[in-house]
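Have a look at these structures, which come just after this line.
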Structure P
Amino acid sequence: MSKYRIYDQQGLNYFTLTIVGWIDLFTRHRYREIVVESLKYCQQHKGLHIYAYVIMSNHVHLVAQTEGHEMSEVLRDFKKFTANQMLKAIQAEPESRREWLLHMFQYFANVNTDNRHYQVWQGDNHPIAQWSLPVIWQKIDYVHLNPVRAGLVAEPTHYLYSSASNYVGGSGLLEVELMEPLGIVRPL
């Protein structure tokens, strides 16, 4: 059992959703698009409010909260759906790593008795409650600087799969709830 829990199911939290074995699955555009479309769906239909996000090669960071839904249920459904969609894409579309990816996902499923055939995401979401404005802004900055630290871009706003551009007056792939200039989260 994980030592991390979401104590406030509708409160603001920072999450890290990681591919098993830190496999670099999101080096392919198709798998990143599955994540983006699924996050959009959760925003529209599951009360997900995203304040910051980044999709890296093997993990996703979110600063988010929900309205009217339990966050643990939203994340569970998101991970289940995206795992199924990514597995379908791996099996049906051109993928040079197909055999290796399926082998690895099967290996991790065998380690975890909750899975029958494949496991794509690690079970834990590593939630960290965002309880003060300095902590919230530290996490948002961390999320936006992740691609810079990884050497993918020179500026956070240059990374397409991030909310950094949303914060400088642009628009990103996902709509996000912007933190107010005074650091106050807009009410839901």
Structure Q
Amino acid sequence: MVEGYHAVVTAMDDAIGRVLATVDSLKLADDTFVFFYSDNGAFMLEGRGLECSTNAPFREGGVTCWEGGLRVAAMARWPGKIEAGGTIDESLWSPDLLVACTRLANVDLPDGLELDGKNPLPVLTEGAASPHHSMYFSFRKHTALRKGDWKIVRTRPEQDWMLFNLASDPGERSNVAGRKTDVLNELVIELQQWEGGF
């Protein structure tokens, strides 16, 4: 564990607790949407002194397009609208928060502005399915696209695409690209549409 990591986590816990306690004491909780998440999975950079946690059962970690870098837990609180202690297993991503904020503030986005985010509030408050048809990820040389339970990923542009079924293989251990060429081709076309701006 990185030296000082525990102290940082404890300080964050305390600070977030103070904010929530203040919201509660001012009787603003019912009108306050709280959403907390990590921007990526824990770093797993062995030999560099930066391995601070585990993302098991997911592969790799932060600053990659493997599930260990992309799939993170989040916490939401909005009394009376989001079920306390509940669990939601639907895919959302950080661009959705901008859309949520515009809805909560009751403002319209400027004409012609297109966002990758979708409104997450029905998922969080009504149990709706994820609004995402697919999600595209790119960081440095890593690229990935997820569509339903399927995901293509590669760590370098010159590399062949790998294909994983995240429902049966969340750890991305079994590349089925050679056996599921129809699914692979479908996802590659979808990824090219993302890169071309649809």
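For Cα Rg over 2.2 N^0.38 Å, for residues 69-148 alone, the calculated result is 1.41, so let me know which of P, Q that is.
Computing Cα Rg over 2.2 N^0.38 Å, for residues 69-148 alone on every structure in P, Q gives 1.41 only for P.
Can you say which of P, Q returns 10.6 when mean count of other Cβ atoms within 10 Å over residues 21-28 is computed?
Q
log10 I(q)/I(0) by the Debye sum over Cα atoms at q = 0.10, 0.17 Å⁻¹ computed as -0.53, -1.29: which structure among P, Q?
The read-out was computed on structure Q.
From P, Q, which structure was helix-only ellipticity at 222 nm (-39500 (n - 2.57) for each DSSP H run of 4 or more, over all residues; to 500) = -12500 calculated on?
Matching structure: P.
Comparing relative contact order in percent (Cα under 8 Å, 6 or more apart) across P, Q, which is largest?
With respect to relative contact order in percent (Cα under 8 Å, 6 or more apart), the highest-scoring structure among P, Q is P.
Could you tell me which structure in P, Q was used to calculate distance in nm of label points 7 Å out along Cα→Cβ at positions 61 and 141 as 2.1?
So the calculation was done on Q.
Out of P, Q, choose the structure whose coordinates give P(r) over Cα pairs in 5 Å bins from 0, in percent, for residues 117-164 alone equal to 5, 19, 22, 17, 14, 11, 7, 4, 1 when calculated.
Q
We did not get these values from a lab; they are worked out from the coordinates using the rules stated. Remember, predicted model here, so these are calculated numbers, not experimental data. Cβ atoms are built from the backbone, for glycine too; each structure is taken alone.
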